[in-house]
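Chemist: What follows is a set of structures for review.
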Structure 1
Amino acid sequence: MSTFIPAHSPFAAHGGQDQDFTDVREAAALAAAGQRLDRSAAETLYCKADLHTLAQLAHAMRLRLHPDPVVTYVGDRNINYSNVCVCACRFCAFFRPPDHEDCYVISRDEMSSKVEETLALGGTQILLQGGHHPDLPLEWYEDLLRWLRQTWPQLHIHAFSPPEIFFWSEKFNLSVSEVLRRLKEAGLHSLPGGGAEILHTGVRAQVSPNKCTAEQWLGIMEEAHKLGLRTTATMMFGHEEKASHRLDHLFAVREVQDRTHGFTAFIPWTFQPAHTRIEVNPLPAPAYLRLLAVSRLVLDNVPNIQASWVTMGPQVAQLALFYGANDFGSLMIEENVVAAAGVSYHMNRADIHKVIRAAGFTPVQRTMDYKAVEPQPDVNL
């Protein structure tokens with residue numbers, strides 16, 4: 001095993017070329033044997049292992065969990081029902097304050113057009129999210145869900161996120177459980193893992209002080225799982241957090257998953273700073289791949305890891321398929337939030353199939369709960 005500490009290692013400054021790497025070999029042996037990593041072993045691998053070793057370990061674990069040479073993706077569209085938000089998170093380039101001239105709330109006609117196009121392109125779900133709108137009542141969201149479900153019963157509604165749920169709970173003086181129950185009864189099928197950023201309350205106080213805390217985010221997800229709602233978990237990293245906070249995040253997700261088994265996938269991506277109020281350089285591809293690989297190794301109870309072509313581009317996402325990822329994310333017929341931060345990669349179904357096949361895998365379109373779509377849509381849709 002190499003003893004080289006690459007410059008993109010998050011703890012490169014903490015070690016040196018003369019450092020003893022016995023701990024790396026021991027941690028790598030644990031991972032290779034399929035044993036659960038504790039915090040010390042995970043930190044050792046994240047901080048000190050070379051990138052090739054991490055790739056080998058993460059890919060081997062991916063193959064243990066998913067031995068078939070298949071890479072999945074979902075056919076969906078991100079629909080932002082409003083850009084009005086009172087949170088004013090420092091990392092967000094998409095939101096507008098309530099009195100801004102560019103504020104909008106989507107109309108039913110526009111929503112209908114977007115859904116019809118999604119279905120025509122072989123999509124099966126929409127990802128519906130927005131800001132913390134101060135004026136929309138909870139009934140507005142319930143009516144929207146009922147209308148969507150009644151008009152397109154075949155459509156999977158993957159909607160909202162823990163910060164939105166917490167905001168409504170506080171605003172309408174309802175328990176989190178009651179908010180989730182009402183939304184589920186109205187038509188909500190599953191909950192995206194948005195708004196996680198970094199699950200460390202100190203970091204969140206810096207970058208999104210008006211949002212729910214890490215503990216509240218995790219608690220909302222646990223409550224959703226108790227009600228039978230499947231969810232994803234995400235991480236946005238590379239802003240004002242430390243590498244240790246990223247590990248805090250992974251272990252927090254794993255702890256909840258041990259109790260609930262409700263997370264279907266983990267989706268990390270790098271912060272995109274353009275047009276935001278956080279001035280940092282975007283993390284390079286090796287830093288993304290390092291975190292992705294460690295995510296696969298730590299989250300032994302989360303079945304799927306997604307590659308993020310939307311933020312990293314198709315070539316890095318293709319590499320991610322050998323760093324622990326078994327899923328290519330979304331067809332992403334529409335995406336606005338990352339695009340607002342100056343990143344705009346575009347791939348259609350044929351592009352996704354080409355990239356997956358070039359990596360030696362068979363592309364399979366799936367549902368939110370990772371069942372293959374039958375029949376598979378025409379690749380040229």
Structure 2
Amino acid sequence: MRWLLYAMNFLAFFAISMVNTQMIPFLSKLGYTVVQRGYILAANAVVAIVGQFLFGYLCDRFQRVKVFFLAAYLLLTASSFAMFLVEHQTFWYHLFTVALMGGMVKVIMGLDETWMLEVDQENYGRLRASGALGLTIGSPIAGFLVHRFHYTSILISLGIVSVILCWLIIKAKDADKKKGERIKMESVQQLLKNRGYLLLVFIYLLVYMIGTADQYVVIDKMLDIGGNSTAVGIKWALQSFMEVPLFLFSAKILARFQTKTLLYFGTLMYGIKFLLYGISFQPWMIILTAALQLVTLPIIMLTSKVLIKEITPEKLFSSAQMFAMAVFIGVSGLITPLITSYLSKAFGYDWTLYIVAAFSIIPLLLIFYYVHHFQKQKTEKKAG
């Protein structure tokens with residue numbers, strides 16, 4: 001019953017987009033300063049890092065994914081209701097509820113990827129595309145509901161979607177977990193001795209820090225120059241929709257282009273994207289620039305899996321992927337909102353975006369070093 005997986009993926013990401021894309025506009029509406037929002041959003045990453053390890057361990061320990069996916073989604077729903085129902089400044093309350101909600105978003109995305117790969121690896125690209133479509137449709141609907149009615153309308157919609165989604169999750173086929181997939185201490189120790197792997201993780205951490213700024217400082221600037229919840233929703237919708245072609249044709253793209261070339265290109269386009277964000281002075285200009293998502297995040301995601309697989313022994317591949325994702329997604333989510341919030345306060349949104357764009361030079365130089373040092377060594381070993 002493959003349609004269950006498509007429907008489940010679509011609705012899960014639809015629900016995520018409704019609450020996640022309206023988080024910053026909601027906090028801004030309540031009057032939190034850019035620095036306060038930075039601390040609140042950084043707390044997301046703490047929950048995401050702990051949650052990914054905890055839920056990953058539980059999935060491996062009990063050889064189940066479905067039940068923990070459902071648990072994470074219920075936590076997301078409960079924390080979303082708790083967050084949106086309190087419409088006045090209560091810093092510690094929103095720190096906790098936003099952190100739990102945002103952290104569960106990352107946990108659900110990670111569990112979804114594991115689940116879909118193990119249940120139907122052959123159609124993984126199409127399944128990811130159905131999730132991207134959910135993101136595409138959910139964000140503008142949420143923006144419209146907030147603009148036309150109230151944040152309560154999001155919660156009513158979320159409640160209806162959640163009833164259907166929970167039924168789909170219960171009916172869907174569970175992943176066939178294999179023992180030995182969880183991160184073991186000896187595996188981490190071996191990975192930490194692999195200098196090529198560590199450099200690669202550091203490169204992707206820097207690139208993900210750039211990409212993460214798209215979720216925070218770009219939205220802050222958009223609201224500052226006259227954007228509203230509807231405009232933010234359209235921006236997220238276009239951005240999500242532009243990921244679909246890359247996921248659908250990922251195998252052909254990876255077969256046609258060298259992975260290192262794609263990594264160079266994706267990182268360079270991130271720099272150009274943020275330069276264009278910086279010079280934008282109307283919300284519609286930011287929305288159009290968001291279309292460059294086509295050649296940024298999906299390329300970075302695809303190349304990370306390939307390059308990590310190349311640099312690590314086969315027996316450590318699962319551990320290498322899990323550890324890397326926790327670092328460059330979790331840590332970037334922790335650091336970026338704090339740094340960009342202080343930069344925005346000191347220099348303004350435009351110069352912060354220019355700084356982020358210039359920052360892309362550092363991972364580009366490190367990619368050059370990695371390609372000409374570690375990949376060259378690997379080629380020489382194979383030739384020998």
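Chemist: Consider the structures 1, 2: one of them gives 24.2 for mean count of other Cβ atoms within 10 Å over residues 104-111 as calculated from the coordinates. Say which.
Modeler: Structure of origin is 2.
Chemist: Going by relative contact order in percent (Cα under 8 Å, 6 or more apart), which of structures 1, 2 comes out largest? Intermediate results must be reported in sequence, preceding the final value.
Modeler: Values: 1: 22; 2: 27.
The maximum falls on structure 2.
Chemist: Another question, if that's okay. Thinking of 1, 2, which structure, once helix-only ellipticity at 222 nm (-39500 (n - 2.57) for each DSSP H run of 4 or more, over all residues; to 500) is computed, gives back -26000?
Modeler: Corresponding structure: 2.
Chemist: Between 1, 2, which one scores greatest on distance in nm of label points 7 Å out along Cα→Cβ at positions 64 and 200?
Modeler: Of structures 1, 2, the maximum of distance in nm of label points 7 Å out along Cα→Cβ at positions 64 and 200 occurs in 2.
Chemist: For which of 1, 2 does Cα extents along the principal axes in Å, for residues 80-303 alone, calculated from the coordinates, equal 45, 41, 40?
Modeler: 1
The numbers here are math on the coordinates, done by the rules we state, and not lab data. Just so you know, these numbers come straight off a predicted model, no measurement behind them. Cβ atoms are built from the backbone, for glycine too; each structure is taken alone.
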